[in-house]
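The data blocks that follow each hold one structure.
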Structure I
Amino acid sequence: MAAEEGNPMACQDGQMALAARLLKRVSEETTGKNLIFSPLSIHVALALMSAGAAEDTLEEILSIAGAPSRGDLEAFVKGVVVERVLADRSGVGGPSVAFACGSWTDKSLPLNPTYRDTVVGTYKGETWAVDFKNHRVQSRKEINAWMAKATRNLITEVLDPYKPGVTLHVVANAIYFKAEWRSIFDKDLTIDDEFHLLDGSTVDDVPFMRRSWRCYQKIACHDGFRVLQLPYKSYDDNAGLSWKLRKNLPDFSMCVFLPDERDGLWGPVDKLTSRPEFLREHLPTSYVPVGKFLLPKFKLTYMDSIRDILRDLGLRLPFDSELANMTEIVSGGFEMCVGEIVHKAVVEMNEEGSEAAAVTVESDEDMGFSLYDYDEPTPEPEPTVDFVADHPFAFFIIEETSGTVVFAGHVLDPTKEE
């Protein structure tokens, strides 16, 4: 597996396209439930998978990932994801971000040096030789402990240590994100109100965050829906950063797509998933004065196999024990296939900001933001825009400069975690 030079910018549209396709497909699988997942974590999982693939299997993985070549995909993950989007900025008062990836191989199988170099050198990950054959339970517990550490204990278990089955190789990536709003919400303004569900019923006593009357928010009004963009704090004013350094920092924000109709969520979702550019094209471009403003607090969790979802999107060869070419993971041409891909994500949004984490695990087993002249007439006040999220909506946590979708989901009932 020869090293390939790549263009990190060649995969940005592909990552957004995959995020859109995943949103539609995962939403179909979670009918009637809240949803949180990380398109970025799944995209990285595909990149890690491509590192061990060859020939037609590799081409299929690259197609699903929206990558012209393996070199382009590696350059995107390394240059955009690892070194920029997911680089920790807590030291300058920005988001606390962590990214980790790891590969666990049974000690009876020597890891391909080139594959190891990709995991360690390109993706800044780690590799371990473990005894899956004789100490399966302990090995899986160690992987879960690694995930818990990487996600600050937001995700403590993805692999069932006691589930039977033969495992030879597990690869995982973990993302942790915690950030304050650029303008935090006043907890004294939070009120309990009702939230309207898709079936027409309501749930009472839902905590809604509010803004002061006629504050300014980044909101865009479109046909049938409106979009709120809440920016996260990028740096502390006391950090002493130059203008140039501030300009080059990543900018994260949560974007809320709110339908006008209480039961109209799937209209915007269908539009979002129809074209990858839709999300970017419909983000707000200016701040407007806000009238009534309500946004519910929520905490969501998701965990499931996404193997069949990826199969439906066209990823089939890596799961086929007879046709898969995953021979570049271990030395000696040992034939492997991907048995399972498990994804888990959590997010909590409150007055201070957001905290979220995601893990994607692949294994070979069967389970992985007035001044006027007094001589002139007093201008008319600007009309205010209401943003009342008291019914189901979709949301995204994005890094604006790269367009990377880090987390995505929808809220059907903010009183439930799933």
Structure II
Amino acid sequence: MPSSEELHKRRHAAVARGVTSMVASYVDHAAGGSLHDVDGREWIDFGSGIAVTSVGNAAPRVVAAVREQVERFTHTCFMVTPYESYVAVCEQLAALTPGTFDKRAALFNSGAEAVENAVKVARHATGRQAVVVFDHAYHGRTNLTMALTAKSMPYKHRFGPFAPEVYRAPMSYPLRDGGLSGAEAAARAIDVIEKQVGAANVAAVLIEPIQGEGGFVVPAPGFLPALSAWAREAGAVFIADEVQTGFCRTGSWFACADEGVEPDLVTTAKGMAGGLPLAGVVGRAELMDAVHPGGLGGTYGGNPIACAAALAAIETMHELDLNAAAKRLEAQFMLRLTALAQGDPGIAEVRGRGAMLALELVKPGSLEPDPLRTAAVARACHAAGLLVLTCGTYANVLRFLPPLVIAEEQVARGLDILAESLLAHLPG
């Protein structure tokens, strides 16, 4: 088997420079909460492939379901000859997302594709065009979702022009909001929307219940309910982008449920199918069914192998009660992260929910972001065998997204490595 060094040389000759990787080690196999590279090295996984392998890599139910489906058929295109597993996944989405109203769903390939189709549904159903998104948001890399995403580099730089009729409102960011409550932050956002867009023009309000790439920003309590109520009164569609927060990641099936918010539409992907590419849009039947026949779909959307994996992953989530597992991980992480923050003047905040947690690093005595230390700590973790991810508008957030099946002992070892890495790069 080629070494990571050999594979890296081949990569430079074959893979486009714009596709980057956080580490230069190449994976050979993975299971549970660990990755093993081609050089025989083990990595503790605090990333889950960016919140994808929530049920663990090569989860037994998922492997068995995929193997069985591959032997039956690999593709027909649901738009040509349908099959039961697509219908079953849509049934699960309707059952698991917040709200007891009648729902419909459609399946796609990626989170960005789901978001784009949710916007299509909202525009078609309302007859309006304007879409409201928020500071620090991340919604994808297609042309429309780049317009929806807030951060320029690396996601939008020199890729324009972008899709029009996208408007940005201020997010509730408690660390940087000067003490605004959720209701006050919502009033600020609504004031911007009403003045700059006009309520009658808004097709959709699109928001991540906890922001992902933007820095794991958890809005103040009351922010989401107030926005949802305003959207309903204005006749706009409230879309929850639960691509990263969904499927037990925050200790609930979907993060909106934590404040009793019932979105009109929910977008899903990432943790949905145990590592296979699958995404969905689910929501109010009258909205989803407003689109004419043939208006939604795609050749690979709801591929039968991915659908089989999703059904097996959801069974695993139920069987292992991964919502409870996420809460246990939150308790274990928070205890240690809070202790670290107390002794580190460069940690401005420990935040998150469930197994979606983060540290925001700043220059001591200020809120000035410290991206250089953040990158250095991440590199030190990688060198010691812990895979961590960074994020944030200011590139100063360490984020933790372990598989929900990771062992307590692995978490403890990983947090030891994190502590050592932070200590080795204390701000001077």
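All of the numbers you see were taken from the coordinates with simple rules; none came from a lab. All values reported here derive from a predicted model rather than from experimental measurement. Cβ atoms are built from the backbone, for glycine too; each structure is taken alone.
So distance in nm of label points 7 Å out along Cα→Cβ at positions 300 and 340, computed for just one structure, reads 2.4; which one of I, II is that?
On the way: I: 2.4; II: 3.5.
The correct label is I.
Which of the displayed structures (I, II) returns the greatest value of volume of the Cα convex hull per residue in Å³, for residues 76-179 alone on calculation? It would help to have the intermediate numbers written out before the result.
Working: I: 96; II: 175.
Once volume of the Cα convex hull per residue in Å³, for residues 76-179 alone is worked out for each structure, II has the highest.
Assign the value -6500, calculated as helix-only ellipticity at 222 nm (-39500 (n - 2.57) for each DSSP H run of 4 or more, over all residues; to 500), to the correct structure from I, II.
Values: I: -6500; II: -12000.
Derived from I, not from the others.
With semi-axes √(5λ) of the Cα gyration tensor in Å derived from the coordinates and found to be 40, 23, 20, which of I, II does the value describe? Write out the running numbers ahead of the final one.
On the way: I: 40, 23, 20; II: 32, 29, 20.
Derived from I, not from the others.
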